[in-house]
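These are the structures in question, set out in turn.
Read-outs throughout are calculated quantities, based only on the coordinates presented, and are distinct from any laboratory measurement. From a predicted model like this one, the values you see are computed outputs, not experimental measurements. Cβ atoms are built from the backbone, for glycine too; each structure is taken alone.
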Structure P
Amino acid sequence: MVRTSANSSRGFTLIELMVSLALGILVVGAAVQLFSQGINATFVVSQRAEMQQDLRASTDLLNKDISLAGAGLPSGSGIALPTGTGIRPLYGFSPSCAAQNNCVPGNGIAYPCSVIAGPCIPTLYGIVPGFRRGITTPGSPNPSDVITITYTDTSFALPCYTVTAITPTTITLQLPAPLPGTCVLPPGLAAPQAVDNAIVGLTAGDLVLVQGTVGGNAATAIAEVTAVANNGGGNFTVTFAGADPLRLNQPAAASGDLAQMAVVLPAVPAPTTTATRILVTSYYLWMLPDPLGVPPGTPTLMRQVSGHPPTPLMEGVVNLQFTYDTYDAAGNLLNATGDGGYALGISFNLIRKVNIVHMTTRSQLAGARSGLGITRGYQGFDVQTSISARNLSYQNRYNIGP
């Protein structure tokens, strides 16, 4: 008798295979979709976090500089710069600038005149607004703004040195012993740093403010360092040669130059003659070239100190606009002036508050569609804030005796 097995060796039917395959595709597709959404969300969140971090660092530095504007500078209506040669000094300089009086940020901007009408006397202020003096970034209807801030450098004890000699192109500095009572050392230092100190000392491109009074005649000059020589024994010679990049050293100028100060002061100036390093810091937008040569490049926030090469602070900054709260001659408050009151003949020293109207940044890469509801496009942030220029208005009204 032959027995047959009850078990069947046949496989799945075609319908069963198709149903299983469809279910598998649905499960895998859902998993891929969830994974893709997670990747896109991570990409967008990382972009935003990086932009916020870069923007915070840049605005912190800008706010610090603005809050120090005018600190340590002589009070009054600004510091007159060399005049009478037809060559106006520059800030925001690059060696590619050929036209000295009509330059753009990164190439150089001529200092403003002390008055609108009449002879132009280029003048340095604690704050120099550059209303629409910057570049026009792609997609923007108007040029961006520039701002320049000046204050003294308190990390370098240059005022502790005695100015022992002045010529039209040099000053000689001597470290006195003992140090004068007016010498203020940075925290943690027992003695002033050497003038040619490799870390904080003077280098080519630095700006030095020289001040002195003899017989009631006051003299002030700002010059650009071109060389520093160590003569030994705490004695140094700082050279301010002509044809410097910032056009501040002009021995043929009618006034406002170190040469004119050498005329007012004797060859051996009084001990009250001082030299101080000042920091002239400009913020502006510039199109950095694309690494692959694709025009127009990347709009970048730049920071330039005195005559040194500019430093990129943040890429993707597409707009930079400032306004200024100031006072007119009658003491009336003028809010949100774009040029700081220059068109009305108001001194920049009357600026009391700087308003960052727009500091707009855009991500370098387009975003992606994700489960967060973010559509394709660029991410962006816009910062608005106000900073008090307290050092421009400060006056010592207290006579504190010994």
Structure Q
Amino acid sequence: MYLTRHEERIYRGDFGETLARALRVIVKVGESMGARKLINISHAHISGVGYSNIGDAGLEFLRDLVKEKLFFKVYTTANPGSVNVESVKYFSYSKEFIDKQLEILDIYRSLGVDVFTCAPYHVRTPRYGEHLSWAESNAILVANSLYGARTNKEAGVLALFSALTGKTYYAGLHITRERYPRVVINVKNPRREYTYLGLLGLYIGRLVGDKVPYIRGLGKLDIERIKTLLAAIGTTGSVGMSIIENISPEEPDILSKHTKYIEDRIEVEDKDIKFFEESSRELCDDPEVFIIGCPHVSPEFLLELRELLAKVDPKPKKPIWLFTPPIYSNISYLREILDELSRKGIYVIKSVCPVTSPLSELGYRCVGTTSSKALFYLPKLAKTRVALMDLQDIVRKVYEVGS
């Protein structure tokens, strides 16, 4: 691989062994993918921030970075942890768990993390064609598919190394030819419910694996529904991008020139989605708590939720937790909506990830959610079962509307 003089100095250790190791890993991964050079990035996003994810070994690694007084070279965001200072009152985890999780967040702040959210595109909109190094599968799919930015599906530690060096390898989805769709997915008679789009995404992810799909037939979707679909595709598939008809900005150019790369065409019908849902062994019927915001919700979603709650009794029968990026509290109209939702009895929780939180320790065995990503991960990480429900159904259940 060709390195510039400055990159060579980093590589051989002129700026410290940790930066050298970081760049060497990036180079090694790049070489394995055929990269011939490194490129600068403008934004890194790190995953694996929860203590339940990285454990004591990961915490020790972060402590070593602090000792060396390192700082991220580019704008950097990171996934949320399982709990933060504001949300401790909601989660009665052990003192050791909370202390170590808070220490991880403090370390990342000292290194230069600006915001903790699993939806960094709500914090800083990716620009068309810009190069990123992002971990967190939903964010990667959204950046590539909805905005035309360029990032591979990175591991959390590789995104961290990119944050430290400001570099990534020039291969994979950073190159136009790797962004061409290989599989056409024709969706027959699609619906707009979050549960449907999430299950559709999980199904498509399993169908395509690592091949970029071209998804047709969905019609017009708002950003929250697009995100629901893409987050699910990234959950079950290893692909980092989809081309969505009439939505993805690269669609006209890519399809007009490179249809020869299409290897397969698949039709997806409602019966396929129903069979996929029924095959899940992690479903339950009577949720004890409801979580909304995996990934963190968009402003459009907040408006939709406020409208649904406009005429309900502000006394929920069961807890409902809403997970958002922290910056919404700094935007006046969003802050007003969040305050209104709080008055309706909803717990508004910022910068926290419910999926990486050990919810079973709180006594919860069945969690209701709109999120198919949560359906996939909650049983594995939070040790709970899931009731997959659309937003209207959650509101009816929690507030006993029409009962």
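Miscellaneous remarks
- Label whose coordinates, when Rg and Dmax of the Cα atoms in Å, for residues 234-273 alone is calculated, return 12.5, 34 (choices P, Q): Q
- For -12000 (helix-only ellipticity at 222 nm (-39500 (n - 2.57) for each DSSP H run of 4 or more, over all residues; to 500), calculated) the corresponding structure among P, Q: Q
- If Rg/Rh (Cα atoms, Kirkwood Rh) is computed and equals 1.24, the structure in P, Q: P
- Origin of the derived value 5.1 (distance in nm of label points 7 Å out along Cα→Cβ at positions 34 and 386; candidates P, Q): P
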